[in-house]
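Student: In what follows, structures are represented as C-alpha cells.
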Structure I
Amino acid sequence: MTRALTVLATGPLALVEDLGRPGHAHLGVPPSGALDVPSLRLANRLVGNPEYAAGIECVLGGLVLRAGASCTVAVTGPSVVVRVDGHGVDSHTPVHLAADAVLELGVPLTGLRSYLAVSGGIAVPPQLGSRSTDVLSGIGPAPLAAGDALPVGDPVGPPVGADAVPPPSPGDFLTVPVVLGPRDDWFADAGARLAGTVWSVSPESNRVGLRLLGDPLRRAAGFDGRELTSEGVLTGAVQVPASGRPVIFLADHPTTGGYPVVGVVPGRHLAELGQARPGTRVRLRAQYSDS
C-alpha cells in the first residue's frame, strides 16, 4: 500500500499549503502559505504533525480524496460537512481513514476555506524551504487536479483529540484594525474615511489580495496624480490604487508596489480576512499603533 492521497475532485480550488516561505522578499518571492494559519496549525496538531507540516487548503468545499493506506486526517476551518465512504464524520477531530476510504468535503456553512491535514503531512518536494503553492509567482506545486497522487510522509506523533474544538464562524461583517502609515498623508482624512466607510469584498479577490468595493479614497491636496516609486510591501499592507478602492495584500502578494500604502492590518487579524467571502462587509478601524 502506498502512503498517498489520490485527488478525485477539487471543488473550485484546492492547494497544498504550509506556513509559507518567508525571508525571500529580496528575491521577489512572496511569503505564501495558508491564509488561515490558526486553522492549519490546529489540523496538524490534531493528527500528530508538527504545526508547519503541509496540508490542503480548499476553497468552498468539493474536495474528494482516496486514501492509499491507513492514515489519520483532520478537517478544520469553518463548520463543514465531512463524509467518509458516504457516512458523516466530525470536523475538528482526528478521523481514521482505512486504505481505499474516500473522504468528501461539503461547502462550509460560512467562510471560504477549509484545511485538511493528514498524519505525516503532504510530502511533495519543497521549493525554497516550503511546500506551499504560490499562485502569483507559480512557485510550489500546481493547484490540485483530479487524478493527482499526493505523497504522504511517515507519521511523527500520535493523533491528539480534544474534548471540544469549536469551529470559527466567520461573519458577514468584519471590523479590522489598520495601523496607519507610511503613506496615509497621501489621502484626505485617511483615518476618518477608512473608519467611516463600510467596504464590501469584491468577487475579484484571491490569495494575492482582498479587493474592497466602496466609495473611493480621495488623494489629499498636492498628491492628486502624483507618481510613487515602487516600494517594498508586507502581508496585510492596505494599498490604494488609482481607483481609490483599497486592496489588502494577502499571503501571495507582490513584494513591491507602486501605489501608496495607507496602512497595514496586523498579522493576527489576517486569518479572518482569508475567510471573507465576496460580499462580506468590512470596516477598517484606523489606529496609529498595533495595540
Structure II
Amino acid sequence: MEENRRQTRVRHYDDGVDMWEMTAAPPTAALAGLVRRYTSYRERTASFSARRELAATCGVFIYALGEPLSIIGADGVEVVLDAGEAFVGGVADATSISRALGAQIGVQIHLTLPALSAVCGAPVAEIANRVTPLADLIGAAARDLGARLGDASDPHDRFDLLDEFLIRRFADMEAPDRSIVWAMERLSARNAPTVSEIAAEIGWSRKHLTNRFAAVTGFSSQTYRRLTRFERLSAAIADRPEESLAMLALDAGYHDQSHMTRDVQAFSDMTPGELRRRLLPRQGGVREE
C-alpha cells in the first residue's frame, strides 16, 4: 500500500528547455551501512548533453533505462549503455564525462566500497578510476535485473527490486578489512588525523597502512584523505552557491583558498570559480562545456 512505502525526496527542475526529476530514497533497513541511497531519475536536456562526474570516494552503479548513455571514465575509456545495462565505478581521483544520447531514465545506487566489491565480485582496486559494465563482472544477473527495472512502473518498484538484488548479493559477502574501513572513516573526518597518526592508532607503520590501503581502494591513504575534503567542498558549493569560496574552503578543512584551488584543479580540471559556474540548478550536477 502507498502509505507503507519508503520515504522519498523529489527534486524537480523544468525551465521549458531542460528538465530533470530525481527521486531519492534510503534502502531497506537490512542494507543500512552498506547502501547509502538510491536515486531514480528521468530527464530531457536540450541546452547541453554532457555532465562532468566529479572525483569521488564512494562506490556507484547506474542502470540506464531510457536512451543510450555514454560514460568516459577517468582513464579515458568510453562505455555506452543501452536500456537495461549498467556500469559500476569505484574511487576516482579525476573527472569522468557522462553524455546523454537521448531522453534519460535510470537509477543510481550509491554504495560503500565493501558493498561495491560484493556487488561486483571483484576487489574495488580493480575498478578504480574506470567504469566497467556490470554484466562484464556478474553476467546474467546484471541483465536480469536490468530487464526487471525497465519493466517497473515507478521508482518505488525499482527500489524494491534493488533491495532484493542487493540482499542476495550480500548474502555471502566476505567480511571487509576492518582496519582499512576504520581508517577510511578517520580519513573522511573534517579534522582527520595524519596518516602516520592513524597508522599508529592501528599499530602499523605508515608504510604498511599505505600499502594495505592502496591494495583495497586503488589509492594511497593520503590521496583518499584529499578526495574526501574535495567532496565536502564540492557538496558545500552546490548547497551554498552564494557563500564565499574562502569560507567554504575553511569549512571543508582547507588551510586557505590557494590550498583549495590546487585540489580543485587537480581533481576536477577546473578552478573553484569554474566549478561553481557550471553547477546546474536543483543539484542537477556539473555541466560540461
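Values in this text are rule-based calculations from the coordinates and carry no lab data. Since the structure is predicted, the reported quantities are computational estimates derived from the model, not experimental observations. Cβ atoms are built from the backbone, for glycine too; each structure is taken alone.
Student: Just checking, which of I, II has the largest value of distance in nm of label points 7 Å out along Cα→Cβ at positions 154 and 186?
Tutor: Going through I, II one by one, distance in nm of label points 7 Å out along Cα→Cβ at positions 154 and 186 peaks for structure I.
Student: Another question, then. Tell me which of I, II gives 1.00 when you compute FRET efficiency 1/(1 + (r/R0)^6) of positions 18 and 114 (r between Cβ atoms, R0 = 30 Å, to 0.05).
Tutor: Here the read-out was taken from I.
Student: Can I ask one more? Taking helix-only ellipticity at 222 nm (-39500 (n - 2.57) for each DSSP H run of 4 or more, over all residues; to 500) from the coordinates of each of I, II, which one would give -2000?
Tutor: Comparing all candidates, it corresponds to I.
Student: Next question, about the same structure. Which of the displayed structures (I, II) returns the greatest value of percent of Cα pairs over 15 Å apart, for residues 138-233 alone on calculation?
Tutor: The structure with the largest value is I.
Student: Compare mean count of other Cβ atoms within 10 Å over residues 82-89 across structures I, II and report the one with the greatest value.
Tutor: II
Student: Taking Rg/Rh (Cα atoms, Kirkwood Rh) from the coordinates of each of I, II, which one would give 0.96?
Tutor: For Rg/Rh (Cα atoms, Kirkwood Rh), the value 0.96 is produced by structure II.
Student: Once relative contact order in percent (Cα under 8 Å, 6 or more apart) is calculated for every structure in I, II, which label goes with the largest value?
Tutor: I
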